[in-house]
Structure 1
Amino acid sequence: MPSTIASAIHAPLIIDIAGTSLSKVDKQRLQHPLVGGLILFARNWENRAQLTALCQSIKKLRPDLLICVDHEGGRVQRFKTDGFTHLPPMRALGEMWLAEPAGTASSKKAGPLDATQAASACGYVLGAELRACGVDMSFTPVLDLDYGSSGVIGDRSFGRDPRVVSLLAKSLMHGLLQSGMANCGKHFPGHGFVAADSHTEIPVDQRSLKAILADDAAPYRWLGSVTSSVMPAHVIYPKVDKRPAGFSSKWLGDILRGQLGFTGAIFSDDLSMEGARRLDGQVVSYTQAAVAALQAGCDLVLLCNQSVGKGEPVDELIAGLTEALLKNEWHASETSEERRRALLPSKPAVGWDALMVQPAYMQALDWVL
C-alpha cells in the first residue's frame, strides 16, 4: 500500500457489509485507511445479542470506525424486534403539536409542549437503545417539509411548517444528545417539495433560491448550532446549480457553510441512488460520484447495499478513490477527519439491562407514542 495512503489523514468512505457478522473480506475493507465507517441495514440484524457482538467486532478491528444506521422511527427503523421500541413516524409528533392541549390534569398528550417533550423522549429512546447495542449514530432527524406530494418523505417529516419542524427536530436532537448520540439533519436544502424519489429518479425542484431559503432550508439556519451533521438531497435545483445539492459547491460551500454558517460534517446521500448516478447529463461511476461529492464539500460519502454478493462495487470504489487521491483529484482533509471523529460518542453507553431500569429511560418510554 502506498505510504501516502497508509498515512492518510482523511477516511471519507462509509460502506456496508452483507451479513450478520464480519467476513474476512469485510475486515480487509474496513481496515483500509480511506474507510471511516459503515452503515447497517435490516439484513445485518438477527437479534440484540448478534448486533452487539457485530458492533464489538467492528470496534475491536478499528475503534475509530463510525457505526451508522437509518433508524428514524415509523417505516424507517432497521431494528424492530427483541426489545427495540417501535418508534412513531415523525408526522405523529407534528400532529400532536397541532392538537388542542388537554390540560395538565389529562393523560392525553397534545399541544406544542407535549409534542416537544415527546420528541425529546423519542430521541432518547432511539439513541439509548442503539448505543446499548454498540451503534454510534443514526441518520436522523428528517428536516424536509411535508408538502403532501413526496411519497419517499411523507410521514417521515414532522410537518409543513418549518418553525414546527425546527422545534420538534431540536427536541429530538436534545434526546439524542442525552443518550450520547450525534444527529444528522437531512436532506438539505429540502426533498419534500418534489414528488420524484431520488432513489429511482433524478428529482428537479424549479423554485428560486429565495423561496427555498425562506421555507425548506430555514431549519438548517435555525438549528445550525445543534446539528452535528447534514446530508444533502440528490435533488437538482436548476435556478441555483445544474448539479444535485450533494455535488454542488454552491449549495455546500457557498450556502450551507458560507451563508448558513454550518460547521459540522456533511455526508453524501447513498451514491448508488439514481439521483447520484448522473452528473451534468452523463452517467458516472461510483468513484466519479464520490470524487465529485468530496470536491463539492462533502466530508464523507456513502455507498450502500453494494456489498451483497462478491461486493465488487465496494472494492472498485476503494481502489478508485485511492487512485484519485494519488492523482490529486481530491485532497484529504484534516478538518473533514476531525468532523468525522467528532461524531463518535464521547461517553460510555448504558448497557441494555441497566437501561431497561434506568429512570430517565422509563420516563421517556411513557412519552413515546
Structure 2
Amino acid sequence: MVTYLDAAATTRVDQRVADVVLHWMTTEYGNAGSRHEYGARAKRGVERAREYLADTVGAEPDELIFTSGATESNNIALLGLAPYAERTGRRHIITSAIEHKAVLEPLQHLADRGFEVDFLKPGPSGRITVEAVMERLRPDTLLVSLMHVNNETGVIQPVADLARELFSTSTYLHVDAAQGYGKVPGDLTAPIDMISISGHKIGAPKGVGALVTRRREELDDERPPLEPIMFGGGQERKLRPGTLPVPLIMGLAEATRIFETEHAQWEAAARDLRSRFLAGLASTRFHVNGDQDHVVPHIINLSFEDVDAEAFLAGLNGLVAVATGSACTSASYTPSHVLRGMGLPDEAASNGLRFSWIPAQTADLDIDELARGVVKLRRHS
C-alpha cells in the first residue's frame, strides 16, 4: 500500500468530523437563512461554530466570515482592499516571493491595475525578517501580506512579531494561515488584521474555510475597509454571498476542536516521525531546505544530491505519495518558486521533495522501512 505523506496538500477527513458533517447533511439539513425551525437550528449551529472558531484566534464572532477556503479568503482580503486603496492613493503592498499562488496571483492582478508590490526574498533560511518588512514600510503602504507557514518548506514566518510592530501604524497585515492554523495556534492570537483559514489541512472537508477581519482601536475600532468581490446576497456581512454550507462549517469546527484538544499528542508524534525519518536517511546525501530552528514538525523539504526530482518522484510512486511543491502548481514540473525565492539555484530548486504528514493518519506507517526504501531508490537512481 502506498503511504500518504502529502498532508500539506490535503488531509483525510477525520471520521469524527465526517460523522458531524453527515448529521448536518441528513438530519439537521435546514438552510441557515430560512425563517422556520429547521433554518433556526442550522443558524444556531453556524453561530456556535463561528463563536468557537473566532475564539481560537482571539477574535470576536462578528469578525469571522465563512468562505470556501484560504484561496477565496485571500482574494477577498487582497482584492477587497483595492477600492479603498484607490480612493486614498495608498497603493503600496509588501509581500514575499515565497507566498502561495493564492496570494501571488491576486497581487499580480493588483500590480496590473497600477499597484506597487514589493516581493521580499528571504534567502536560504526561507524566513522573512520583521526588519526586512519594516525597512520597506512607507506612508503609502496599504498592506503587508505574509504567510504563516510556508507550504513547501514548513518554515514559520514571524507573523506575531510583525503584527505587534505594525499595530501602531496604519498599514494592515494579512496572513495566509492555511498551513499554520491549528498547528501553531499561539501566533494567530496576535493583533493580525486579516487571517485566511482553510479546513482541509486539519482533517475537515474540502471547500470550507474562514476569513478573520479584526477591529483595531487605533484605527477608530474599524475593521479593514473591505468591499465585496462577489454579489448576490447579504450573507457574511455581504462579503461572501451565497447559501452557507452548514455541514462543512460544522465539520470545520469539529476538526478544529479535535486538533486543539489533541495538539500536544500531534506535535510530539509529528516530531518523532520527523526525527526517525531523517535518521533513516543518514546514509544518503541530501539537504534539508529552510531554517530548521523555525519550522513546523510535520513538513520537511529535502533535496537529494545528483538526483532528478521528477524521476525520483516517479520511482517513489509505488512506495509513498509526496510532492515536488505546492499541489496547485506541482503539475507544471517547473523549479519551485519558493526554493528559487530562497536563492537556491535552478538545479536545487528543481530537486526539492516535500514530505508532510498527520501522525494520526499514518498509524500503519513503518517510517524506518520507508526511509530504507528511499535510500535504496536513491542509490539506484
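Once distance in nm of label points 7 Å out along Cα→Cβ at positions 64 and 104 is evaluated on every structure in 1, 2, the highest one turns out to be 1. Ranked by distance in nm of label points 7 Å out along Cα→Cβ at positions 296 and 344, structures 1, 2 are topped by 1, which has the highest value. Each of the structures 1, 2 was assessed by distance in nm of label points 7 Å out along Cα→Cβ at positions 160 and 224; the largest value belongs to 1.
One of 1, 2 was used to compute relative contact order in percent (Cα under 8 Å, 6 or more apart), and the result was 24. Which label is that? Answer by label: 2.
With distance in nm of label points 7 Å out along Cα→Cβ at positions 120 and 216 computed per structure, which member of 1, 2 shows the largest figure? When distance in nm of label points 7 Å out along Cα→Cβ at positions 120 and 216 is computed for each of 1, 2, structure 1 gives the biggest number.
Source structure of the calculated read-out (semi-axes √(5λ) of the Cα gyration tensor in Å, 32, 26, 17) within 1, 2: 1.
Read the figures in this text as sums done on the coordinates, not as results from a lab. Note that the structure is a prediction, hence the values are computed from the model and not measured. Cβ atoms are built from the backbone, for glycine too; each structure is taken alone.
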